[in-house]
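J.: Below, each structure is written out as structure tokens.
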Structure I
Amino acid sequence: MSLIQNSYEVLVIGGGPAGLATAASLARAGRRVAVFDSHEYRNDVTDQIHNVLIHDGQHPERFRALARREIDNLFETVTFIETTIIRAWTFQTRDSRHEFKVLDRNGTTHRGKKLILATGSVDILPDIPGFQDLWGDVIVHGIFCDGFEKRGKAAGVLGLSSLDDIAPTLMAYFLSQNDLTIYTNGEDPSKYRFQDNLDMALARGCRLDSRKIRQFTRMQDDSVMIQFRHGGVNHLGFLMFTPPTRNRAQNLISRLGIQTSHRDGYAMARGPHGETNIRGCFVAGDTSTVNKSIAVALSSGTIAGSGAARQLAIDEGLEATNPRFTMENEDEDEGEDDDDGEDDFDDNEY
């Protein structure tokens, strides 16, 4: 059974860059905002953020702390709640408006007129010994995430799937001063579905190595050593891998009925302000795009926040032009929930 209900104008799930930017944008419109932070972040594996002006090289934790402190100092209408949201649903008020409720892991229900999911994504990493220990360090997502710092050194790309978008491989080839090897880890290159991409990489000068990989090891000079299953080693300045991802809050996305991309799985926005197919529900950051970076998260969070503020203002304008609507509003109760939030639910936390 849920505890006392807290009411806000906007509920923001996620305390990373996208959620923080969303909150700041809404606060500038004077809106009461709750930000739910589970303290799970995709970039926790790295020590530095990049491609963010002024903050390049800063630790991700410090970046978040400074952003949150700024919001606390500037705005009185933002409340940060340290919890995980395990349930989200819509309900209909007496005046037929759709609003939102979320249930946190402590059993408290929170209500809002708008909902913004800035819940991020999770990288799906290969099960190769040593890989996870080096991910975000000498094994990187791309040249914009630490790759530049290792420029001029021999580079590698792991997996043929990393060639699905060929541009990152070609950029890494250029950055490595034309010394890049594609490691298929036992995959048969002749069966790769995008042969044109592979042909382009080889024509550019990339090499191909199809040996199965036994282990990755970090060396004292900050290089990565690849040990192969049947003997032999290679040394690289950095290895690049484009991981498949999943939405961290896929349970919430599915229950709300938000449409997702068939190919990449991210939650789809239907307009310029990040609104989904559910009116009043917006998405921002990694969960809303294939372009997963802090700079993009900050931008999309700002856009989603301004979009929600804009919609709130328009809703209030419509209420003002409809006396019957306004009168019912003054005597409003919660109406019937589409989902009371108290039946059995998946314990997965987001």
Structure II
Amino acid sequence: MNLPTQMTAMTIQQYGKTPVQKQTVAMPMWGDDDVLVQVHSASINPLDFKIKNGDLKLILPFHFPLILGNDFAGVVAAVGKNVKNFAVGDEVFARTDTLRTGAFGQFIAIKAAHLAQKPSNLDFNESASLPLVALTAMQAFEKMGLKSGSKVLIHAGTGGLGGIAIQIAKILGLHVATTVSTANTAWVKTLGADEVIDYKKENFNEKLKDFDGVLDTLGGDTLLKSFEILKQGGKIISVAGMPTAQFADEWGLAWWKKMIFSLISAKIHKTARKYGASYEFLFMQPSGKRLESIKIWAEQGKLTPVIDQIFTFDNTQKALEYSESGRAKGKIIVKIQSVE
């Protein structure tokens, strides 16, 4: 492939509500252990608008202009000299390197260790919908220490994460409860949910008990009430709650950030102690090895992508706004390759 020297990408110049801008930028630089991928499709995640709005600037030190986009599927365009398991032309999918986002661009560089061959039975849109949410679910269940037969509550079963997490939980042999609105109760049962709580009519903390774990995607009061359903020793893993001092240590963050996180998570930890449970904030990590398991599950028909809408590259801003509205039932895709 003859590689261009420039590409088109959707960028932000600063944190805030300012829309992403279509811009011509330099091609990504890739090193000896990297793979350069021509992006065909990317997916929208709440992480994108959280980064855009500056909600994560204490955790992630990005520089501007910044290309958003945290997972994708595409075709290998070039490989670094140390890369042995990928070749030009391979169809791949991945969650981007944590500090090297950029799926909303025509090309992206990524560590080979974070990449995997995409499922052979899925197209690029379907493949792009999986990496971040599937990896998040896998890592959450691992941190909970669940085994076959364990009971887990997955909040917001119709969300981009929820719909995939339900399926992965069933693959792992877990008993799954989830919360949804009235209109979606039957639908999440088709994904495998064993118990469905209609949050418009019922209080999950009054209907459920003796659960081993909770995957919290909502934070706030919902997170705090979730402790009420746990058995002694149960654990909440949250992607929407407050970071903790433990998280700051794991990420090697500055001492003052550790102090801030300790203070803002104090109420959550106090509630956890009250119920003999524990709490952990999760910021998922890319993993090519785990993606290989996800690929196999998809090819076996055990894991089915859940896609709400597909947007053109030029409508990336509308896709972000739709995601932030919370109305999506499944994942939102941006088709990149249609742009010349």
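J.: Thinking of I, II, which structure, once Rg and Dmax of the Cα atoms in Å is computed, gives back 19.7, 61?
T.: It was calculated from structure II.
J.: Matching task: -0.72, -0.80, -0.92, -1.19 is the computed value of log10 I(q)/I(0) by the Debye sum over Cα atoms at q = 0.11, 0.12, 0.14, 0.19 Å⁻¹, for residues 47-198 alone. Pick the structure from I, II.
T.: The correct label is I.
J.: As an exercise: distance in nm of label points 7 Å out along Cα→Cβ at positions 95 and 215, calculated from one structure in I, II, equals 1.1. Which structure is it?
T.: Attributed to the structure labelled II.
J.: Out of I, II, choose the structure whose coordinates give relative contact order in percent (Cα under 8 Å, 6 or more apart) equal to 19 when calculated.
T.: Of the structures listed, the value fits II.
Every number here is computed from the coordinates shown, using simple stated rules; none is lab data. Since the structure is predicted, the reported quantities are computational estimates derived from the model, not experimental observations. Cβ atoms are built from the backbone, for glycine too; each structure is taken alone.
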